[in-house]
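Any read-out appearing in this document is the output of simple, stated calculations on the displayed coordinates, not a laboratory observation. What you are looking at is a predicted structure, and each value in this text was computed from that prediction instead of being measured. Cβ atoms are built from the backbone, for glycine too; each structure is taken alone.
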Structure P
């Protein structure tokens, strides 16, 4: 496993330069083994939030590659993956939750010893405030505290994906 200090170093350096290039870093992971690390960076457009273009991703890949060469965070080679957050994007900030009100999401709660408690909810995001979100799950409104969430992601239904009229 790669140290958190290396991941923090990469995230800090990339985040500091992202706005200058018209993008924001929305998700970052360093995975893999120390011998074969994989750096996954997901970006969004500042000009068109929630809709980064292929051209913007190409440009981002170029400057991030140069920055990674300067940082030289690993002793050997590594794999760099630069992409959009995708259809099942992670929801991390209040602005993300507010933007996607009315959309289908999946929330995983921290286990923290909650024996017998449901840890995964999939439903429609109905409300959001600073402390909690409300999700409609099978016709029932469920309030989930943000500080108890391990992860929240968009979870588009296949019906919605395949019924688009612009195909």
Structure Q
């Protein structure tokens, strides 16, 4: 009976131990404009917001559990600031993600009263990480006044480099 009780206790605590033992994944990602679907005249012809433009940097920390997990996000620049490299990164998100097993994509985001919408997606494809960020903002008429889609392959970095980058940023 004592033997069976020990086995039962092990089955109850092992799942918690395995989750705690999963290492964090640290990513450093360029914010490259993949598409500018903005409707507002100030953003349609703005050269700074052209496709292919490097407009900021984003740093992710999460456990790649292949299920819902918590993401910590630091961003350097605000995607429309021309001098973004002079800014230090700031923590913008600490949220649970959804996970799509078929596509191996983590996704999360937030909307602020129909005025600003930010969505994030991180995908692991054969050991390489890719990220997409969608930023929408209502300036006058619609939530698509500013509508940018950033996309890039990320660099998988170690904890020491991650800590350094979230303190100093990309120069």
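For structures P, Q, which has the highest computed value of relative contact order in percent (Cα under 8 Å, 6 or more apart)?
Details: P: 17; Q: 24.
Checked P, Q; max of relative contact order in percent (Cα under 8 Å, 6 or more apart) sits with Q.
Who wins on mean count of other Cβ atoms within 10 Å over residues 68-75 among P, Q, i.e. which is largest? Let's see the in-between values first.
Values: P: 12.8; Q: 18.5.
The structure with the largest value is Q.
Hey, helix-only ellipticity at 222 nm (-39500 (n - 2.57) for each DSSP H run of 4 or more, over all residues; to 500) derived from one of P, Q reads -6000; which structure? Let's see the in-between values first.
Working: P: -8000; Q: -6000.
Going through each structure in turn, the value belongs to Q.
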